[in-house]
Structure I
Amino acid sequence: MASTLQELISAAERRVADTNQKLAARPTGTGMRPRLRWITDPEGPDGLADARSRLLRQTSDAWSEADRAAVGGFLQNQIRAVRAEDPTGPWLEHLTTAFDYRAWHRFTVERQQNGSRHSAAGPSSGGERVLAASVPLVATASSYYSSAGNPHAQRVVMLDEAFAGADDRARAKCLGPLAAFDLDVVMTSEREWGCYAELPGLAIAQLSRMDGVAAVLVTRWEWDGGELERVEPPAEVPVVSAATPPDGPQLWTTSTTDA
């Protein structure tokens, strides 16, 4: 079990390092470079720092008896603590909770700017706070998708009410990294169309409705990084009444809504 934890923690640290490489290569427009840190939780279990140090110092095959005793004792204490909180729970759940190394760590975000590094939670403008929160997430998704065996695999990120509360320039700065990190984005918003120079291309579907009409009008648009153009649906795709749905699959239909 200790050997498996060693592999998982080491893999997580490599993922963080890869994410930080991506962040360092793509500074924001203001020159800010966010950085992720994955550190042991200061409020984590007793003995965590020593056990983690021994886990990562060398392969388990080379551990001394002192290393094995320290790491084994730490893991046994985790099992005892979980069982004390839930004496009648299933054994498998006890082990799953006791050995969840993710609960022993926490993420923090730093920002480097003008030659100095500060906590992203420190004083900064609203736009920089949005960037410090969103850009590391984008980089993390990109790093995760990079593990796909097929270089042409879709790299989908779905955003609901994306960047609500941020002004137009801040949203443009947040959307730009999505393109820079080569992510495929599906986004919903009550007002955001994403027509910014930072985005080289978008397909947009605008949904409109009227009270008392059991249908939704879909108008389609395309943004090429510089111009917005209305796109007509293919002539062979029918507009189907919501009251009389057709048999079989359809490319698109109108639908009722109470929103």
Structure II
Amino acid sequence: MRKFRADLHIHTVLSPCGSLEMSPEIIINKAIEQKLDFIGITDHNTMRQCNEIAKIGNEKGIVVLKGVEIATREEVHCLAFFENNDEHIEFQKFLDDQLPDIKNKPEKFGFQVWVNRHEKILGEEHRFLLAGLKVGIDEIALKIKELNGLFIPAHIDRHMFSITSQLGFIDSNLPIDALEISPSCNWQIFLEKHPYLINYCIITSSDAHVPELIGSTVSVFEMENISFAEIRKAFAKINGRNVKPEKWL
């Protein structure tokens, strides 16, 4: 098995809370500088910036997982990733259908544009991307699994917008591939409060909104190569594959 460093929670200029510096080229160059092997792009409730970043990553040797940070009806934030373009397109349609028609206020929340590698604007989302979708976590998780995606509740230790803060517990029936903890989480203390989480796969990520944070917090995957199938096996700890926060090693 080989070891690969990954930061699976990175926002771009498209997220209203993302810095205008978070352009495709800058993200990939920072990932290279931080010696990452693969990254996950996870804008709020949209995947429209993923393809451009994946294209540049392919040219420069950084694998890019096409993903999204979803806000459920309950205001639980979850990460999802998809392997192929058809699944990516289908889930984007789902997001478009379920995003409430609340107009963004750029002067208050920030612009929501996606750009090409030269930072030319390709489009703008006029609905507010930080709003919770019209559907709950159960239906969202089901849709992700119908499309063979990976489902990861985000920053589960936070006091807002986490599955534990919003729901109080994690339903064992949810088809979870891994749980993400925030960079500041003391896992042992958190586990004492939630001992039933002991058997879940745990990752950590930067949740970067500015270039300086990309790769500041990573997880280390032990697997044969970087592929969607291998990443899925690492989450499930199949045949010696594994993944852990780098700070645990």
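Computed from the coordinates by the stated procedures, all read-outs in this text should not be read as laboratory data. Worth saying up front: this structure is predicted, and the values here are computed from it rather than measured. Cβ atoms are built from the backbone, for glycine too; each structure is taken alone.
Quick notes
- Parent structure of the calculated result 48, 34, 30, given that Cα extents along the principal axes in Å, for residues 63-206 alone is the read-out and I, II the choices: II
- Computed 70 for percent of Cα pairs over 13 Å apart, for residues 119-158 alone - originating structure among I, II: II
- Computed 14 for relative contact order in percent (Cα under 8 Å, 6 or more apart) - originating structure among I, II: I
- semi-axes √(5λ) of the Cα gyration tensor in Å from the coordinates reads 25, 22, 17; which among I, II: II
- At a computed 6.0 (distance in nm of label points 7 Å out along Cα→Cβ at positions 47 and 231), which of I, II: I
- If P(r) over Cα pairs in 5 Å bins from 0, in percent, for residues 55-110 alone is computed and equals 4, 14, 17, 21, 18, 14, 9, 3, the structure in I, II: II
- Parent structure of the calculated result 4.2, given that distance in nm of label points 7 Å out along Cα→Cβ at positions 103 and 151 is the read-out and I, II the choices: I
- Among I, II, structure where helix-only ellipticity at 222 nm (-39500 (n - 2.57) for each DSSP H run of 4 or more, over all residues; to 500) as derived comes to -12500: I
- Structure with the greatest value (metric Cα Rg over 2.2 N^0.38 Å, for residues 15-134 alone, set I, II): I
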